[in-house]
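Nothing in this text is a laboratory measurement; each read-out follows from the coordinates by a stated rule. All figures in this text were calculated on a predicted structure; none of them were measured in a lab. Cβ atoms are built from the backbone, for glycine too; each structure is taken alone.
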Structure P
């Protein structure tokens, strides 16, 4: 085999390998190509997900505000209850003192 025949044979082998690689690349891209309908569906799903996340964030914010309001109301109610119980205790004590004073005055 002469030098020219070797170069031509090598060139032909390299050209065939290039053609096979190009064809394999074309086949892979042909079968894995994403259709426009799939892209549109993914965009719609991502938009719906974004809207759902916004709704969730709004619900969480509302619940946190409502919890703060209820906690505040509970604290006020407990303070009022404590004051009412203290007032009732004082009134009972005063009533007991009045009873004992009346009993001493009558007896």
Structure Q
């Protein structure tokens, strides 16, 4: 069966692990049908984040969703967390099968 690919947004959030529980509760309220959370390590403008202890742990949250959901989440993150937490947020257009899931 050949299903057509459809465009959705991939919202990626790299942030302090302290936000994980909050984001798990908040994302469904914006219409996100699901998300993937993984540990993240790296280095950038705020130094190295190696996750050697919980206070320096980062996570990467990925959400496949439509544009309206992505925009609502980004506005919320900016209003609630940008001033107090280290976050990197970016959007990408992606092609998906079974777009109804997202």
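For percent of Cα pairs over 16 Å apart, for residues 37-84 alone, the calculated result is 56, so let me know which of P, Q that is. Matching structure: Q.
Using helix-only ellipticity at 222 nm (-39500 (n - 2.57) for each DSSP H run of 4 or more, over all residues; to 500) as the calculated read-out, with -6000 as its value, let me know the right label among P, Q.
Values: P: -35500; Q: -6000.
It was calculated from structure Q.
When log10 I(q)/I(0) by the Debye sum over Cα atoms at q = 0.13, 0.14 Å⁻¹ is computed for each of P, Q, the one that comes out at -0.49, -0.56 is Q.
For FRET efficiency 1/(1 + (r/R0)^6) of positions 29 and 77 (r between Cβ atoms, R0 = 30 Å, to 0.05), which of P, Q scores largest?
Working: P: 0.00; Q: 1.00.
Largest one: structure Q.
Here distance in nm of label points 7 Å out along Cα→Cβ at positions 5 and 61 was derived from just one of the structures P, Q, and that gives 8.3; the source is P.
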